[in-house]
Structure I
Amino acid sequence: MKQECTFWVVGGDLRQAHLAQLLARDGHTVCTYALEHGTHAAPDARVQATLEGIGRADCVIFPLPVCSAPGMLSTPLSQSEHALPPILESVSPTQILCGGRLDLDTHNAFAQHGLTVYDYFQREELAVANAVPTAEGALQIAMEELPITIHGARALVIGFGRVGKLTAQRFAALGAKVTVAARSYEQLSWAQAMGLGTEHTEHLSGLLCSYDLIINTVPAPMLGRDELVELKEDALVIDLASKPGGVNMDAATQLGRRVIWALSLPGKVAPITAGACIRDTVYNILRQAGI
């Protein structure tokens with residue numbers, strides 16, 4: 001990768017603002033657009049009011065997710081809304097374009113302009129790195145919301161992927177009695193090897209009433225009405241799964257169950273770390289592209 005590149009960081013939240021600052025500290029020329037309220041986090045970046053010059057950047061980094069609504073750039077730190085098409089019309093196919101969590105419509109919008117975009121959210125190195133602040137964020141929520149200590153609490157972690165592994169590990173380290181529920185017998189074997197209790201997700205019926213805390217990491221229906229009915233009245237459910245989530249929120253409300261759907265925890269609990277994870281992933285993309 002070149003020692004000095006020109007980056008434009010376009011839209012996003014505090015993760016992108018800190019990303020811009022980290023890139024600038026690495027010696028790169030960095031411009032931000034649609035990030036006006038994040039200038040305190042990126043004092044060394046150049047704030048741009050227009051798109052003039054974006055076409056000369058080596059790399060343009062879009063937010064995570066790229067769009068907040070169809071055709072609209074995600075801009076929670078901007079003073080105004082920004083449509084995606086004018087930005088796509090201002091960049092070129094020769095530039096490296098990176099964005100996070102692109103849906104099909106957004107991918108198609110880039111393709112219609114002859115543009116290739118790298119989805120950094122799909123990269124394994126970012127997924128693993130993001131699992132750390134996600135697990136720590138779940139721990140923070142549990143400590144704030146539970147009326148009991150983590151030590152001695154009976155906790156069920158549903159799913160044993162990247163987030164599930166690190167979450168189970170951290171809760172167990174604080175003395176929680178952790179059980180892992182998964183579909184894969186391979187994952188259950190790993191959980192057993194780590195000294196954790198195990199249950200197959202198909203065999204949870206009748207067992208859920210024993211847990212003080214349930215943490216779901218699976219982005220598919222896992223806790224419906226029947227499962228929620230079983231929970232203790234004072235049990236806490238933390239859903240870490242991305243949309244559509246794994247908990248029937250309507251049923252939870254009707255039953256009076258405490259459910260916290262904790263989306264985008266890395267950006268909320270550790271935006272600097274999350275920005276650094278994106279930076280490192282973008283650097284990898286640039287190296288592989290020969291920049």
Structure II
Amino acid sequence: MKSQFIDVKLAGKKTIQIKNINQQYLDSPFHFHHLCELVWVEKGYGKRIVGDNVDNFEDGDLVLMGPNLPHIWQNDVAFFEEKNNLGIRSTVIYFPPDFLLNLTDEQHIVSPIEDLINRADRGLAFHGTTKKLVSKILIKISKETGLSKIIHFLEIIGVLSVSKEFTYLAGITFKNAYDEVDTGRIHKVYQHLMQNFHRDIDLKEISNLIHMTPNAFCRFFKSRTQKTFTQFLNELRIGHATRLLQNENLSVADVCYKCGYNNLVNFNRFFKSIHQITPTEYRKKIGI
């Protein structure tokens with residue numbers, strides 16, 4: 001995955017940085033850095049790409065990412081419209097892995113933390129009771145300074161390190177083989193697709209965006225993402241469909257067309273290939 005290295009500045013190697021986001025929409029590029037990053041979305045929704053994982057994010061999402069894991073979080077198109085009355089609120093904590101590993105020499109304390117950081121190399125999305133407990137602590141930590149801030153942070157790590165309520169994001173074979181030359185290209189492609197997946201997008205349009213021929217673009221895209229352009233686009237669309245299917249006022253056909261598909265046959269086929277069930281069965285599963 002080719003992406004942009006962003007140097008997140010910390011005051012020292014034994015410190016953490018807490019960033020409170022309260023704005024109309026997220027505006028960070030597709031990037032990676034040398035720190036661990038814990039993201040809690042208090043309010044807002046959209047699409048996220050972590051490594052080779054493409055998914056939605058929404059209110060309450062809690063994700064831990066390890067160092068050098070490329071990622072981008074982008075709000076849905078509605079957030080970019082003027083006077084939308086939406087907005088994003090999020091708390092992000094950056095910390096060097098050594099900050100935790102050098103706390104003590106007691107192996108029974110270090111081992112679960114070391115295991116957590118290793119697992120975070122693929123990105124971890126937490127859910128259930130873990131998410132609720134950590135969210136409550138994150139509300140407190142934003143208001144704290146000094147030792148209290150560190151104590152709350154260690155409390156969070158303690159909860160995450162023993163939790164079994166998580167899902168891996170990036171695939172087990174994913175590797176970040178970044179190249180600064182391709183930074184702008186990858187970001188342009190991802191941003192364009194996340195904003196326009198709901199309509200027809202052909203290879204010529206997307207390849208012209210980064211000044212390539214369609215054949216060259218296909219080779220470029222697959223070599224970087226380990227996915228074909230069509231596969232990636234379908235993952236974006238079907239991910240969005242799972243959100244829309246939760247709206248009981250929309251029919252399955254409505255969802256199909258809002259996600260960029262021209263007919264129900266293709267929509268059902270791609271949905272089932274990703275989720276192993278049809279859109280109708282998915283609705284029954286979530287109680288709609």
Structure III
Amino acid sequence: MQNPYLPYPVRIDQIITETEDKNLKTFKFVFLNPQDEAKYAYKAGQFGELSIPGKGEIPIGIASSPVEKGFVMFTVNKAGLVTNHLHNMKVGDVMGIRGPLGNWYPWEKLEGKNILIVGGGFAFTTLRSSIVYMLDPANRSKFGTIDVVYGARSPGMLLYKQELIEWEKRDDINMHITVDRTDDPDWKYNVGFVPPITEQKAPQGDENTYAIVCGPPIMIKFTQPVLEKLGYAHDHIIMSLENRMKCGFGMCGRCNIGKEFVCKDGPVFTLDQINMTPREY
């Protein structure tokens with residue numbers, strides 16, 4: 001049995017600079033031992049620990065999808081010692097990945113339902129994983145309508161730009177892209193914060209419609225009443241609180257909200273579950 005504290009060795013196979021400020025990069029990793037890829041079986045919504053010897057490790061949502069084979073992908077914001085070191089690494093460098101960790105979006109419960117995805121900033125990673133999973137030819141018929149509201153501060157801060165374009169061209173997903181502000185006269189999408197755009201574009205909530213929300217705490221805070229106004233029941237609003245994660249096992253105590261440990265009991269919770277915890281998000 002794999003020791004959960006030991007990372008799998010991986011090689012950086014590709015590095016993609018996502019944003020104009022170059023602070024967000026996507027890393028594609030290939031497992032050095034092919035059998036480790038099968039061991040690292042994950043579901044959309046889970047996270048992993050990126051481990052760099054001598055520097056430490058960081059918890060990051062998995063951006064690749066279980067239907068994508070041959071690699072695992074993470075989008076990393078340069079914000080500290082480990083992430084700065086990772087941003088300076090090169091294709092071919094070797095490091096470690098631990099996991100997968102945490103729970104995931106309840107895909108079996110969501111089958112046959114309409115799905116609204118609401119995301120903001122670089123928290124769109126596990127939502128990308130979810131979209132790719134649902135749009136896979138083997139899975140698309142399992143879900144009803146798919147609506148996506150995704151926002152960033154400016155056009156240059158949007159992630160996965162080419163995929164956003166490709167998704168927008170499809171007729172089986174409704175994309176609602178927005179930015180807080182832009183001076184680009186050719187910008188053809190929405191301008192405004194995620195909560196009001198959600199109110200304008202999202203479908204009404206009912207027993208057959210679920211919302212998946214992942215973003216900065218302030219976005220989550222102001223999106224919640226919008227979803228309630230649209231008729232989404234609290235057990236139909238699914239949130240990822242991945243920004244609170246640390247060790248991945250609930251051992252360090254840094255991620256707890258009341259008695260819940262986000263990295264062990266989450267990071268995915270329904271609003272019903274969150275309502276039973278101290279309001280710290």
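Points to keep in mind about this one:
- Comparison of I, II, III by mean count of other Cβ atoms within 10 Å over residues 166-173 - largest value held by: I
- Identity of the structure behind 3.4 (criterion: distance in nm of label points 7 Å out along Cα→Cβ at positions 118 and 150, calculated), options I, II, III: I
- Computed 0.95 for Rg/Rh (Cα atoms, Kirkwood Rh) - originating structure among I, II, III: III
- For -11000 (helix-only ellipticity at 222 nm (-39500 (n - 2.57) for each DSSP H run of 4 or more, over all residues; to 500), calculated) the corresponding structure among I, II, III: I
The numbers here are math on the coordinates, done by the rules we state, and not lab data. The structure displayed is predicted, hence computed values, not measured ones. Cβ atoms are built from the backbone, for glycine too; each structure is taken alone.
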